[in-house]
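So, here come the structures, one by one.
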Structure 1
Amino acid sequence: MSRATSAWQRIPAPVVDVLVVVGAALDAWLNMWDHTRLSVALAAVGCAALAFRRRFPLGVFLLALPIALMQDVAAAVLVALFTLAERSRNRRLLAVCVALPAVVSSTPWSLAEADRTMTLVTFVYSLATAAAPVLFGQLLQARRDLARRLDEIEEAREHERALHAQTVLARERAQLAREMHDVVSHQVSLIAVRAGALQVATKDGNTKEAARTIRSLSVTTLDELRTMVTLLRASGGRDTELTPQPTLADLHKLVESSGTQAELTGELPPAVGTPAQRAVYRTVQEALTNVRKHAPGAAARVELWQDGDAVGVTVTNTAPTRPSLSLPGSQQGLIGLRERADILNGTLETGPTAEGGYRVRLRIPLGGD
């Protein structure tokens with residue numbers, strides 16, 4: 001971003017609006033062919049409307065369009081065109097809006113045989129002039145989209161790096177646990193055995209007491225080592241049953257920290273077992289992850305429900321508001337969820353919605369967990 005652009009963006013929006021309106025009004029006053037009451041009124045309305053161009057770009061453009069009848073190049077029309085092109089993604093609409101000022105500005109010319117050439121020249125000139133702000137507005141729109149995509153890619157890379165670091169750390173912890181179990185624990189066990197044998201065999205009281213102390217410390221150290229090995233294996237992914245498993249109580253935190261506009265509704269009965277709670281949690285986690293990855297800007301709704309002797313969750317998201325990124329993935333998330341549902345005698349249904357979104361629905365029998 002250039003210094004001029006950065007300095008311009010620091011100017012408050014009301015100040016920019018005043019400058020734009022005043023500049024367009026001066027341009028209309030100095031370049032109008034005549035200053036009749038109707039012409040002045042149309043020019044005043046079109047220039048004043050520029051203050052609302054950000055909220056109503058198309059309406060402001062239509063209000064400024066009559067100024068093109070009164071001068072060859074109208075600054076108000078060009079500003080309105082630029083704002084519309086900067087905010088609209090409808091290429092057909094922009095093409096029509098480019099043609100309208102050219103048609104309007106060439107209308108006053110007579111269609112007599114002698115004036116046809118001038119009419120064509122005026123139309124082409126006006127068409128090229130109107131196309132310039134539209135192309136510039138589309139360029140700024142593409143630049144914003146590119147900057148947003150770069151931010152999303154960088155965020156995804158940071159997430160991938162964090163996951164890789166966690167994987168490496170888990171692998172190192174698991175390796176450390178194996179080393180402690182296979183080497184250190186074995187050596188401490190031998191120390192305890194030898195100390196016990198010495199305590200039994202010796203006749204000297206001091207030696208017997210020292211051997212007893214060594215054996216007692218060795219046994220205590222061995223117990224502590226086993227606890228440390230268990231913890232390292234759990235954090236390293238080798239003993240997942242000892243790690244804290246998510247439950248329904250963790251759903252609120254999951255939804256709030258999902259990075260998407262998500263809402264959690266409904267509740268499940270207390271009779272839902274731990275495996276079913278984990279399945280519900282993992283389903284919501286995978287669905288919200290997919291929403292963030294494949295439907296940028298979409299809103300999601302997480303609904304817990306009970307239907308007779310079955311419980312479940314439905315995660316529905318709206319259509320994305322901007323193009324999704326082509327991010328790498330294992331493509332195994334939904335397959336894993338279906339396998340988890342099958343184990344619990346449940347079902348997992350996925351598919352697009354009529355509104356352009358996506359729905360994931362998990363159903364688990366109460367007796368299946």
Structure 2
Amino acid sequence: MQIEKLEDLADPEKCPRIVVKVGSSLLIGAGDIRRRWLGGLVAEIAAMLRRGQQVIVVSSGAIALGASRLKFDKGGRGSLEDAQASAAVGQIALSGMWSELLGMLGTPAAQMLLTLDDLEYRRRYLNVTATLNRLLDAGAIPVINENDCIATHEIRFGDNDRLAARVAQAARASAVLLLSDIDGLYDRDPGDPEAKLLKIVNGVDAEIHAMATGGSGSGMGSGGMTSKLQAAEIADLAGIPLAIINGQHDMPIERAMETGTGTLFRSAEGHSARKAWLGGRMRMRGSLIIDDGAVAALRDGNSLLAKGIVKIEGSFQRGAPVAIRNREHALIARGLVEYDSAECEHILGTHSNDQEAILGYAPRSAVVHRDQLALL
């Protein structure tokens with residue numbers, strides 16, 4: 001069954017498994033957890049369980065909470081060290097509150113702290129998938145956050161919107177629900193009296209991206225509408241719809257479902273699990289710049305051959321994830337490369353019949369095979 005409208009997220013047949021992401025500005029107020037508001041949200045989650053839905057929570061707030069308790073300025077984001085220390089203090093309090101409130105309703109909470117690498121490396125990604133499935137089957141609520149106390153700039157998601165989308169891929173969720181400090185995506189600056197809320201979006205393109213602003217409205221979190229659109233794109237690769245609703249109200253999910261207020265990014269049929277994982281990766285080891293003929297060939301379902309490559313960027317080994325871009329550097333696809341970067345430099349632009357003489361061994365069938373490639 002397809003999810004066609006926001007209210008479908010409350011239907012256990014259409015949406016049996018959902019990822020709910022909660023932003024920092026909703027969870028933390030005046031330097032502490034907004035316990036009464038969170039208690040209402042937990043009650044809503046319990047109602048979803050009674051309807052027969054499985055729920056995964058992606059919870060922000062650890063850095064903001066820890067910074068308040070440590071009396072750090074800039075919300076704990078003045079330096080990487082401040083953010084890591086704030087997260088270490090805030091995470092224990094935040095997870096304890098989730099555990100307490102869910103436990104009062106008879107539901108065990110399970111904490112999972114993830115780094116970017118946990119979802120970028122295939123084996124670790126599969127381990128995350130297995131753990132999530134076991135917890136959900138056992139009736140627990142996984143409460144997930146980025147492991148900010150050890151993550152560095154190089155191995156961070158940077159915001160929990162994209163983390164929620166990657167978790168949804170790993171868990172094979174039916175939908176992602178982002179609770180924000182705004183009703184959804186507007187066609188222009190929401191401060192403009194002429195701005196209109198877009199209730200349905202079919203595909204995120206350049207026009208949709210142009211409507212977004214990059215910053216977090218509260219100044220407390222790390223995301224903004226741009227990160228939410230990126231999350232919608234990641235979810236779409238796996239055929240998962242994503243919705244944004246305003247979490248500032250009491251019982252925000254119930255309100256959104258009753259009024260239909262929010263933005264639903266519908267999704268087309270997604271890639272296979274492996275291609276969804278590949279397409280959703282955020283760190284590439286290099287880039288292959290390809291000509292127009294190769295772009296057309298990829299879109300027709302073919303593999304990438306050396307003849308269509310015009311430039312190599314970066315240094316990488318065989319099996320590494322690489323970005324595939326057109327001559328204007330627009331991202332076309334991501335894939336796992338069959339040659340290292342030095343070999344690619346030697347054979348770019350050449351026909352397969354000539355490659356054995358260049359390399360000294362029989363060439364592989366493609367530089368990136370279509371089975372190891374995800375179009376974007």
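Here, each number is a calculation from the coordinates, and none is a lab measurement. Bear in mind the structure is a predicted one, so any value in this text is a computation, not a measurement. Cβ atoms are built from the backbone, for glycine too; each structure is taken alone.
Here are the numbers for the structure shown:
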{"quantity": "Entry that produces -11000 once helix-only ellipticity at 222 nm (-39500 (n - 2.57) for each DSSP H run of 4 or more, over all residues; to 500) is calculated, selected from 1, 2", "calculated": "2"}
{"quantity": "Among 1, 2, structure where distance in nm of label points 7 Å out along Cα→Cβ at positions 29 and 285 as derived comes to 4.9", "calculated": "2"}
{"quantity": "When relative contact order in percent (Cα under 8 Å, 6 or more apart) is computed for each of 1, 2, the largest belongs to", "calculated": "2"}
{"quantity": "At a computed 21.2 (mean count of other Cβ atoms within 10 Å over residues 69-76), which of 1, 2", "calculated": "1"}
{"quantity": "Answer label among 1, 2 for the case where Rg/Rh (Cα atoms, Kirkwood Rh), for residues 37-76 alone, calculated from the coordinates, equals 1.22", "calculated": "2"}
{"quantity": "Which of 1, 2 yields 246 [volume of the Cα convex hull per residue in Å³, calculated]", "calculated": "1"}
{"quantity": "Parent structure of the calculated result -0.79, -1.24, given that log10 I(q)/I(0) by the Debye sum over Cα atoms at q = 0.20, 0.27 Å⁻¹, for residues 61-140 alone is the read-out and 1, 2 the choices", "calculated": "1"}
